[in-house]
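Any read-out appearing in this document is the output of simple, stated calculations on the displayed coordinates, not a laboratory observation. These numbers come from a predicted model, not from an experiment. Cβ atoms are built from the backbone, for glycine too; each structure is taken alone.
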Structure I
Amino acid sequence: MKVRYKLTGTETDSSQFNVHALGEVLTGDDSAYISDLDVFINDEWKDMRQAFADRDIIPDNYNTFFGVPRNEKDRQRGYYD
């Protein structure tokens, strides 16, 4: 998924949680807090925390990867297989 840092506006890709730190995702060669990032969804930038809260992005059932829900069932459940 396309993400950008709120402070610098630098864009990168991310789709994996940092399993060694709480509330962080892996971004290229670095790791960043979810609260420091926006995510590009539905042709607009959205706060990543809000995107998780709205279930616009959801984790997999192992909490290692995240992405857009594949169907309405995954969105309601809050994770994908």
Structure II
Amino acid sequence: MTECRVCGDEEATYRGVQRQTMCEACRKGTPAKVGRAAFESQYWEGKAEEVPLSTRREFYSDYLTSTYTMRAYIKATRVG
């Protein structure tokens, strides 16, 4: 049995475009996601090594389950 990473629905399958296991309803509301390397490069502006690994993992996990594109996620979550 596979659960949706967003809502927990047990009728989920892996969605390559979203890069995670999701149900059909969550898939429709979640845009395609970039891979972790691209995320870290863009989000941390090339300074990911200065950010604790646990923090980087948490932000990437949050991004994957968000309804934001990469650009919108940066705008919504970054200060300044």
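Starting from the value -11000: which structure in I, II was helix-only ellipticity at 222 nm (-39500 (n - 2.57) for each DSSP H run of 4 or more, over all residues; to 500) calculated from? Mind dumping the intermediate values first?
Values: I: -3500; II: -11000.
The structure behind it is II.
Ranked on distance in nm of label points 7 Å out along Cα→Cβ at positions 24 and 72, which label among I, II comes first with the largest value? Please list the in-between numbers first.
Working: I: 3.9; II: 2.3.
Across I, II, distance in nm of label points 7 Å out along Cα→Cβ at positions 24 and 72 peaks for I.
Using distance in nm of label points 7 Å out along Cα→Cβ at positions 32 and 56 as the calculated read-out, with 2.5 as its value, let me know the right label among I, II.
Working: I: 1.6; II: 2.5.
Working through the options, I get structure II.
Figure out for me which of the structures I, II the number 20, 15, 10 belongs to, where semi-axes √(5λ) of the Cα gyration tensor in Å was derived from the coordinates. Kindly include the intermediate steps, with their values, before the conclusion.
Numbers: I: 20, 15, 10; II: 25, 13, 10.
Only one of I, II returns 20, 15, 10 for semi-axes √(5λ) of the Cα gyration tensor in Å, namely I.
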